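Input: structures, listed below.
Derivation of every value follows stated rules applied to the coordinates shown; laboratory data play no part. This one's a predicted model, so the numbers in the text were calculated from it and none came from an experiment. Cβ atoms are built from the backbone, for glycine too; each structure is taken alone.
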Structure P
């Protein structure tokens, strides 16, 4: 697992993103490259922006009980696995805009560092350790980078 809080990881992520083109086809799934970038941005929006509605107490309990370990655990996501409704990107997106936003979020995360995330509240799972935040961001990124062969 890469450490998202290290500059070397940020540099590697950005180099891989530079290999992505608007016309790059996925190896599986339905999203195009711009939609995938927008999809990745949702995770960062949930960490930094106040634009997504928090789940109610019942849903949050369910997520913590049944979904959290899948998201913050070390086991990779399966291809074509189900995603939360907030992460579904069905409309067309501007590739360059989404790519720039993602790079900015990746850099911001690295610059804020691990201590900023230690015991930071997750919209869906409650407080997470810095290690759990690292796994969540890195695993999601790796899943979609491999989906697009970058």
Structure Q
């Protein structure tokens, strides 16, 4: 017996949306991390872990922060377009909030927008209480499985 294909019957959507064609680059990721970390320690953004320069796979290097207690990174020449990796769903959601809010550096720009970070947590039975669907009017968001399937298989000639 053949395994059931999880994509059968998926990917059909009755609405239009836009999806990025390219992955997030190291330069874009470093800009986000500087906004999240070059701030006072007591004003750090929840759920965004500080990346270790030692195992930072996206090619950035630690540099001198502007804010006392803050953290900053720079991108070595030639690694600007390298794709970022090891991004959790929660950090991706916070990144979407930041983009949604025009890359503002105030704390609220990271915590609201496409997703409500105040809802992030555990239910106590091993599941999460995160807001998994984007807020209405979200400009940047994590695509749903159906949106992703439609994007990778879409043929404008059909």
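A few comments on the model shown:
- Origin of the value 23, where relative contact order in percent (Cα under 8 Å, 6 or more apart) was derived from one of P, Q: Q
- Taking Cα Rg over 2.2 N^0.38 Å, for residues 8-63 alone as the measure, the highest value among P, Q is held by Q.
- Structure (P, Q) behind the derived value 11.8 of mean count of other Cβ atoms within 10 Å over residues 80-87: P
- Read-out distance in nm of label points 7 Å out along Cα→Cβ at positions 48 and 136, computed value 1.5, structure in P, Q: P
- For FRET efficiency 1/(1 + (r/R0)^6) of positions 24 and 120 (r between Cβ atoms, R0 = 35 Å, to 0.05) computed as 0.95, the structure of P, Q it came from: Q
- Among P, Q, structure where helix-only ellipticity at 222 nm (-39500 (n - 2.57) for each DSSP H run of 4 or more, over all residues; to 500) as derived comes to -6500: Q
- Identity of the structure behind 31, 20, 16 (criterion: semi-axes √(5λ) of the Cα gyration tensor in Å, calculated), options P, Q: Q
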